[in-house]
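Any read-out appearing in this document is the output of simple, stated calculations on the displayed coordinates, not a laboratory observation. Because the structure is a prediction, the values reported are computed rather than measured. Cβ atoms are built from the backbone, for glycine too; each structure is taken alone.
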Structure 1
């Protein structure tokens, strides 16, 4: 899949490509070598081990995400960035309509990338939430009864005593 993906990205010399290296997954050494070779001599390619706090703002500014990272399914839809999900690594995971699934073949990847870059995706509903779950959790915790009330056993036939 890596070779097919890089072959699909190769002709995009007028597009800035921010590439993050894989985690320590099996095959990562070979993938890193392929990425190094791909980036060598290409002014439009920026290769990174990790982006840390810069990742989400960059993700939001991108025209598309392409690869097999879970980030394309979980985070990209929340910031309005379409994803070309390559191959089967994320098979079976929830994905919103902005995630375009494609086999790990160059023509399919290239076609999906053209579609994503053209903004031809059905929408950005994120099945993992709207990005505001933290605020709802804090509100629920603030509204919860006091600890002693929560810990008091309740029975169908009546309340326990406080003794």
Structure 2
């Protein structure tokens, strides 16, 4: 199945927002049941999106970060499961199974991103000591943008690659 540029951009924007939401805003937009419905609607198959999102939600229902350990990433995994199900016409269970490696990539990369960004805490402390809220805001927005761009990049690569594999 081929996707048009509008669908690719909408999926990227949603992945960007959901990636940030997982760690800050609403605490629900990133859930696979919600992201499955949104991605399914964007790709033109809401029913498959809901079914696959619900299936992925059941698989990840007990996952939570403990200490510094991250669980397999529900945002990337959930979105990729829906993409695989729609682009390759897979059963929900097969699509969820194919999405797990992407969720693991997300897990490793989020841990790496948090590790790389940890030195920014000393800069935030310096901005706080100097009573510079704008500096703290810039650090926060920069970190959120990096996180969102990472999620969007991985999902778009999977979307383009998944549709190429699905059409062969």
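helix-only ellipticity at 222 nm (-39500 (n - 2.57) for each DSSP H run of 4 or more, over all residues; to 500) was computed and gave -10000; which structure, 1, 2, did it come from? Computing helix-only ellipticity at 222 nm (-39500 (n - 2.57) for each DSSP H run of 4 or more, over all residues; to 500) on every structure in 1, 2 gives -10000 only for 1. Check the numbers for distance in nm of label points 7 Å out along Cα→Cβ at positions 24 and 152 across 1, 2 and tell me which is largest. The maximum falls on structure 1.
Each of 1, 2 could give distance in nm of label points 7 Å out along Cα→Cβ at positions 8 and 128, but the derived value 2.0 comes from 1.
Compare mean count of other Cβ atoms within 10 Å over residues 48-55 across structures 1, 2 and report the one with the greatest value. Ranking 1, 2 on mean count of other Cβ atoms within 10 Å over residues 48-55, first place is 2.
Identify which of structures 1, 2 gives the largest calculated value of distance in nm of label points 7 Å out along Cα→Cβ at positions 64 and 88.
On the way: 1: 2.4; 2: 3.3.
Top value of distance in nm of label points 7 Å out along Cα→Cβ at positions 64 and 88 goes to structure 2.
In this comparison of 1, 2, the computed figure 19 for relative contact order in percent (Cα under 8 Å, 6 or more apart) is attributed to 1. In this comparison of 1, 2, the computed figure 56, 34, 25 for Cα extents along the principal axes in Å is attributed to 2.
Thinking of 1, 2, which structure, once distance in nm of label points 7 Å out along Cα→Cβ at positions 96 and 120 is computed, gives back 3.4?
Working: 1: 2.1; 2: 3.4.
For distance in nm of label points 7 Å out along Cα→Cβ at positions 96 and 120, the value 3.4 is produced by structure 2.
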